[in-house]
1. Of the structures labelled P, Q, R, which one yields 38, 31, 24 when Cα extents along the principal axes in Å, for residues 17-136 alone is computed from its coordinates?
2. To test your reading of the models, identify which of P, Q, R gives 4.2 for distance in nm of label points 7 Å out along Cα→Cβ at positions 73 and 97 when calculated.
3. Looking just at mean count of other Cβ atoms within 10 Å over residues 129-136, which of the labels P, Q, R belongs to the structure with the highest value?
4. Of the structures labelled P, Q, R, one was used to calculate distance in nm of label points 7 Å out along Cα→Cβ at positions 105 and 177, giving 3.1. Name it.
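No lab work stands behind these numbers, since they all come straight from the coordinates. This is a predicted model, so every value here is computed, not measured. Cβ atoms are built from the backbone, for glycine too; each structure is taken alone.
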Structure P
């Protein structure tokens, strides 16, 4: 029992200060106030050992990523992170594991200005669930459903690093010094994704639709296509790939499929052609590449073309219940 109380005390220490927390950790429920004229965006993600992260992953990285993947969802809505809850299931209380796990959670929460306001602890196979709440000015939330024929399709940053790191885990080729540095960068992208909160803010009123890339580019764009009742055509020759990925994987034909592997936590968004200059300016202001990779048209689904106009098979992204 003492160990459980100690665990709860350590979690409560993550709370921090926020004027919007009227009643925080320690009561039956949190009581929160949001900024007048704003709406609350709420998202939940669960990370399970052996499914969302390797069993030997560093606990600090697990904690960090559990927060980051939720913040990425808020970013895709154009929301400002505010509050979070933590549900932690552990087979036993090993403070040698828990302490760095909580440090990782605290690091990510501090970075994105989240305040912990409650949660739960229970015994069982290890999993971690974060519910994140963010504010967005009333009526301005970005959604997946607004894309129109003629829109351009963009992605932020680069794609495929995390998928490559996961696929090559334990099977890396022989690498020189440059290759070893590239490997480290790919592994960092897998362990510590960078939610694009500032970009989400900037895209309000600019993007017609937006989604974060978690399960894979094609799979996530398919949600946009379905809800927007449109087709999305992607030119695979335009996919932005990092120098690190190109260093480790030299063959372009082997490179681009990684861009569909998931775990990027970049934003994919659609915007009308007249917004091109605004998007170019945003890329400069945010110091973040924003690459046009395709177009929205009539029809349905996601379609891939190469630079010769040949149709490519659409790689499947991650599915929890694939049969």
Structure Q
């Protein structure tokens, strides 16, 4: 890998034609990004692969203003140019607006966190997007507290794996759903108290037998909404982070009123830089000690070289993974 002080271009992954299937991802030589005020340049060693990357590749999730057009929302690597609290040589992982599928990336210095001792670059690259998302949605919007119960769908996804661990670290009970007996078994191994094979059981009935749930983290939408509401305790919260099963639901208003339920949701990428910096500081304060203590671990299912980003996307879309898919660089 060429020194950032010498190179003018770098290897990055482009989407041939601007949008397309996984096979449209191809290595390209692109200009080396230049950090602006308050930013750092990171020599990328690993980059997380996330479902929003797939949606962007398909042309349905444009980057926010000022972010690179190329894919990649999280990286781990070495600071190549000083900025903010960071010095050249520091090992960091960072949340990006885009551009992580590359040899070098820039980010707001406030959006980077130190890599906890003992974590590899590959493990660290799988933390920012999922940890920030879970903290913001489960603990801030969902207000999950110790002694409460979290229902999490997609238990073996990157988000699901992280949500299970973070909820358990916070002292909550976890009911997890997955599609298939093997994935339900994997959810138990990850720390879930109860795991439901959603292809064979009604998760709402299981949740009610367990006393109901205080928070439901839903990335499915569609017909899961009615079951989430049924599973909620009085005063429960449903938090949406995606809608892979359908973006519109029927809302039974009187049932919502009876349960005094809250339905909310959010996205991470469009948040402004100051809000992401606030969230990063909270993650470092609350979650990083859990990571350091081994209560929250980055579970890397499989790695692919940067040049094989197309294969990584195809693998993630296949749905066989348990945890994170990560690109390695250099």
Structure R
């Protein structure tokens, strides 16, 4: 079974409608209501598809409904078996405060092809498809990774830009990047969109690195895999509860370093619609009674596409 163009088109409509559901909450300091609105729409539309879907990357456990939870079954119960990764609102704070970069995200793959990621942190590094596989490594020092990138691309350090979440946990990495005279693009949230910036030179980001969400790592790995880009990650478990949950989800080697082809196997579709304007795409625009959305999709048969659509919401 192959993922179809029909399914791809359905996903565009789903993330678009989820993004539109957030529109009334942009800048209203209501991130929980925005997330719930997008989640309700996403669940409703996914349940209309002729699929046997199961959430493998969700927003919580069973007792945390109405969020789309890990293990939740979606679809009409007929058709292909699909693994689903969801983030109805990537960047809830961006929506609440009308800041750039929020989006509604959905990734699907054939059953068994997406790594089940627990709700924990992940150490990550990502780079574009102009860098050989395995050239950069999360176990290398910051300086070694920068030197390797500089040698491969023939760029001076002052011409290299690293994207990283602006968090205290990254103070050492940030200090090292500054010492090396590397440009830094700070993001405050949304490390899916941050990592995606390595996918095209027009975004002027060479490397994404640092610690972010594990589920988000799997989601962005699917997009980068479709574009033949590089991604590597390792889950970080702080508590025994985290470790038990990971083992229950089938993760046996807790310290394992995952290559991109171990996170995403086979074909996948990544679909993200802008809620607020960002580097990747524009946010939802309202024109009279219609809403205009921009969606990026990645699929190995088509690479990356930017789709603009208009919807009438009754």
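1. Values: P: 45, 31, 20; Q: 38, 31, 24; R: 44, 38, 25.
Only one of P, Q, R returns 38, 31, 24 for Cα extents along the principal axes in Å, for residues 17-136 alone, namely Q.
2. Values: P: 2.4; Q: 1.5; R: 4.2.
Source structure: R.
3. Largest value of mean count of other Cβ atoms within 10 Å over residues 129-136: Q.
4. Numbers: P: 4.2; Q: 3.1; R: 1.7.
Considering all the candidates, the number was obtained from Q.
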